[in-house]
Structure I
Amino acid sequence: MLLDECKLIDFPIIHDERGNLTFVEGGVHIPFEMKRVYYLYDVPGGAERGGHAHRELQQVIIAMSGSFDVVLNDGEEERRVHLNRSYRGLYIPTMIWRELDNFSSGSVCMALASNRFTEDDYLRDYQEYLDLKRD
């Protein structure tokens, strides 16, 4: 199952009474070198994000603040993962359909990406995604 490749990753935490510090190193804590970082914020209540898959891009998604759910789908099975810790990320390999929903107020979603943005990498139509998976 492709969904078994999606994994939660706990990042190192340096505890300090003045506040904790967590860091992520590409190729060490995540299975790729980061080429892009982006984040979602001010997501209105009830809104959904995502709704696509990537042909080549790998990602790690982190709830930097608040919480949200990531719905993963490989065309055969679907799984929901709740993210609510800034020291834990969800690794998503290529060709996994993802949707983000259930955003709490003030949540911030950060994504670490293996490639720079290119529209050609996106599969935004679910039926096209399923057809490609069957080929």
Structure II
Amino acid sequence: MLLVEKYGEVEAIEELVPLSFRILRFKMAAGFRKSARRGEDSTVPVEDANLRSADDPEHDLLTRERRRLLLDALEEMGGRCREILRMKMSGRGFEQIRIQLGAASLNTVYVWDLRCRRELIDRLRAVWETPK
């Protein structure tokens, strides 16, 4: 349609073929840009998406209960363990934690971290395995 409407005066086949391919290239590029702008090139099929209802009261209740149990277990732990876990959750590395806590060696921080994680797991296991 574009060739007929806009370039009606072009009749020689030697001129029409390159012109039509150039128009086709521009149209394809515009289509790709439009698809990328709309996000159509990175969509996930519905079958692959992990969708859950926003109004799932059971999931919300379980999430709140897990959070409460974790916070209660953290409250019962010692100050150093809470501090190490807080720094790890905020994205600090072991070297930064060593400097912050004033430990002489990085291995010391590794041992502290291991003991704190074991203590947290034991506290949570005790709560989870308690019959209700």
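Between structures I, II, where is mean count of other Cβ atoms within 10 Å over residues 13-20 highest?
Of structures I, II, the maximum of mean count of other Cβ atoms within 10 Å over residues 13-20 occurs in II.
One of I, II was used to calculate helix-only ellipticity at 222 nm (-39500 (n - 2.57) for each DSSP H run of 4 or more, over all residues; to 500), giving -23000; which?
The read-out was computed on structure II.
If log10 I(q)/I(0) by the Debye sum over Cα atoms at q = 0.16, 0.18, 0.22 Å⁻¹ is computed to be -0.83, -1.04, -1.47, which of I, II is the source?
Only one of I, II returns -0.83, -1.04, -1.47 for log10 I(q)/I(0) by the Debye sum over Cα atoms at q = 0.16, 0.18, 0.22 Å⁻¹, namely I.
When distance in nm of label points 7 Å out along Cα→Cβ at positions 21 and 85 is calculated, the result is 2.1; to which of the structures I, II does this value belong?
Computing distance in nm of label points 7 Å out along Cα→Cβ at positions 21 and 85 on every structure in I, II gives 2.1 only for I.
Between I, II, which one scores greatest on distance in nm of label points 7 Å out along Cα→Cβ at positions 93 and 109?
Largest calculated value belongs to I.
From I, II, which structure was relative contact order in percent (Cα under 8 Å, 6 or more apart) = 34 calculated on?
Here the read-out was taken from I.
All of the numbers you see were taken from the coordinates with simple rules; none came from a lab. This structure is a prediction, so every number in the text was calculated from the model and none was measured. Cβ atoms are built from the backbone, for glycine too; each structure is taken alone.
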